[in-house]
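As C-alpha cells, here come the structures.
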Structure 1
Amino acid sequence: MSLPSVAIVILNYNGRNYLEQFLPSVLASTYSNKKIIVADNASTDGSVEIIKQKFPAVELLLNTSNLGFAGGYNWALRKVEADYYVLLNSDVEVATNWMEPIIELMENERTIAACQPKILSFYQKESFEYAGAAGGWIDTLGYPFSRGRVFDTCEKDNHQYNSTQKIFWATGAAMFVRSNVFHETGGFDEFFFAHMEEIDLCWRMQLSGHSIYAVPISVVYHVGGGTLPKGSRKTFLNFRNNLIMLSKNLPFAEKTWKLPLRLVLDMVSAFKSLLKGDVVMFKAIISAHFAFIGWYFNHKQKNRNQQRKPLETLDGVYRGSVVWQYFVGKKKTFFEIVNNMR
C-alpha cells in the first residue's frame, strides 16, 4: 500500500538564516512520500539564492510581492498537488519521525481535517512555545489559548498534555491539513494578512463537519516571533482579525451580544495600556476597531451564506471566560482553567 503524498510547504519572507539552520532537519524527515517546497514571499535577503546553492532538493515557488501568511499560502497551495499539506514555519526544527504518527491518524480517521504536533520552545526545550503549544482552544467570547499556553504564560512540558485529542484550532506554525478540505473550505481569509487566519480556517472546518486534532507524540521546536515581531502592527492584526473571525463564524443570536461585549473588553485593554503609558498599544487597538467597522460594512455580505453553529457545540471550546479566570481568578494553566468548568 503506497503512502499518501505530503507536501511540506514553508512560507518564507526574509528568513534566510532560519532556512539555513532548520531546512536540514526537515530534509532529514523519514517519511518517504514527501516533497519540500519553499514558497518565497518576495524576500530581499538572499533566501532564494541560498536555497538554490545549498538545498537543490527543495522546490521553489517565487511570489512577486509579500502577500502575508494568509495570501502567501493561498497563492502557493493553489500550485501544489498532494494528499496532505504541511504548513511549516521557517523557524521550526523537526524530529526525523515527526510526520508518521500524524499522517497515520489522519488516514485512519477521515473526518480529521487538520492536526498539529506538540510545539516546544527551541530555546527552552522543556517548555511549551506560544504558537499552539499542545493544541489550540478558544473560550466562549472568542479568546484563543492553548493546552500549555494561556496568554503569555507558557508551561513547562511535564507530559501533562500528551494525549491525542480534539482541539479547536491547530497552529499555523506546523499545521497538517487535508488538501481537499483546505480548498473546499476556501483556504485562508486573505483579508487577515497574518494572525488568527488558522483559527478562522479551523473554525470553518469544524462548521463543515470536520475535526481538528493535536498529536503530541509528534514534537517540533519553534523559535517563535521570527516573522512579525511584537509591536503596533501585530497588536492591530490580532485585535482586528479576532473581531472579524467572530463576526464571520458566530450565529446571529450569539453575535448580537458577544461582539459588543468584546468591543468593550478591548477598550478596557486599550485604556489599561494607556494608563501604563503604552500609547502604541492604545492606538493599535483603537485602529483595529475602526478597521473592523470598515470590514463589517464592506465585506460581511461575502459570508452571509456560511453555515453557523453555536460556538459551544464545537470541540475545544471553554464555556467560560479565560480572561476572567486568568486575570481575576489568577489561574495561569490550562488545567486550572478548564477543570474549573467541570
Structure 2
Amino acid sequence: MYFCAMEEVKVAVVILNWNGREFLSRFIPGVLSSLPAYAQLIIADNNSTDDSVAFLRTHYPGLRIIQNTENGGFAKGYNDALKQVEATYYVLLNSDIEVPPRWIEPIVEMMEKDENIAAAQPKILSYYHRDTFEYAGAAGGFIDTYGYPFCRGRIFETLEKDEGQYDDICEIFWATGAAMFVRSKVYWELDGLDESFFAHQEEIDFCWRAKNVGYKIMYNGNSHVYHIGGGTLPKRSSRKTFLNIRNNLTMLYKNLPEGPLHRILFLRLLLDGLAAVKFAIGSGFSEIIAVLRAHIAFYKRIPQLRKMRKIRKAGKVSKIYDRLIVLDYYVLAKKYFNKLDKNRFTS
C-alpha cells in the first residue's frame, strides 16, 4: 500500500528525483517498507530526462508522483513540490539513501514533544563504509563565525568512525538536506528554501533563518540512514565550488547581524583567495576562476539581498563556533569535533 489518505498523513517523505532511476529502483522498496502507518512516500520528479517516471508508474502504480515542469535545482524543486503536499512534517530525503526500519519514529516523537523544533536530522552514515560518518550531515551540522560549515563526525575532509560517540540527542546549527525532517508550518512561515541558491547550502540558510526567529534545530542519534552522496555534481567540480562559495556568502549577508557583517565579508574575501590557491594546486586554474566568479555573482546581488535581511533575534544565535575552523583544522591540527573548544559554541 503506497498511498495514505491525505487527511491521515502526519509525515510526507518526499524524494526529489532528477534522472535518478537507478537510485529509485535500489532504494524505494526499503523506504516503503519502513513507513509507519501515518507516513506517505511521494516522489517529486524535477523534470527528469531519463525513464524515472515511466519506471515508477510501471513498478509502483500506487505511488504518488509530483512532476515539476522544470529542473529548478534542489531549492525550487522542493518548494514547487511541497506546495502540493499536506502533512504536519515533511522529510526531505535524497534519492541515494538507504533507510533501516524505524528511522522515522524517533525523530517524529521528539518533534511532537517540542513545538519549538523547526527541523531535525538522523545520523548520516556512509553507504559504502557503514561504520563511518558521511560527509553530508554526519552527526549534525555547525558553522563557525566566518560561515564555514562543518559537522560532528566530519570536519572538512576528515570523516570519523561511528563508535557510538554521537548516539545522543542534541541541538545543532543546521540539519542536512539529505534527510531533513521539517515542520511544514515553519517551512512556509519562512517561505521555504531560497530558490536563488539552486543547490548547496540552502538547508543551512533555512536553518539559520529558523534560528533567527527563535526555533531550534535538532539531531537525534536514535535514528540513522546510509547515504551514497555526491550524486548530483562530482566532488571536485568548479560548478560546485562556485555554488558553495556564492551561496555561503549570500547566506552570511542574509543572516548576520549588521555589526560583524562587513568585517566578516572582508575577511572571507581574503580567506577565499587563499582557498582558491589551494584548490588550484589540486584541481587546476578553473577553481580560481570559480572562486572569482562566485564573489562577482555575490556582490552583484547585494542590492537584492539587502531586501531579504530579516534579522529578528538579538545577539548571536546558538551553536555558532566562535572561532575560525580553518585555523583550528589546518594550523592547530584539530581534525575531530571532540578536539574543539566546547566553550566557544554560542549558547
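Each reported figure results from applying straightforward, stated rules to the coordinates on display, with no laboratory input. Computed from a predicted model, the values in this text were never measured in an experiment. Cβ atoms are built from the backbone, for glycine too; each structure is taken alone.
Just a few scattered comments:
- Comparison across structures 1, 2 (criterion: distance in nm of label points 7 Å out along Cα→Cβ at positions 67 and 323) gives the highest value for 2.
- Origin of the value 18.5, where mean count of other Cβ atoms within 10 Å over residues 43-50 was derived from one of 1, 2: 2
- Computed 2.1 for distance in nm of label points 7 Å out along Cα→Cβ at positions 115 and 131 - originating structure among 1, 2: 1
- Computed 1.5 for distance in nm of label points 7 Å out along Cα→Cβ at positions 91 and 195 - originating structure among 1, 2: 1
- Of structures 1, 2, the largest value of distance in nm of label points 7 Å out along Cα→Cβ at positions 99 and 299 belongs to 2.
- At a computed 41, 27, 25 (Cα extents along the principal axes in Å, for residues 27-122 alone), which of 1, 2: 1
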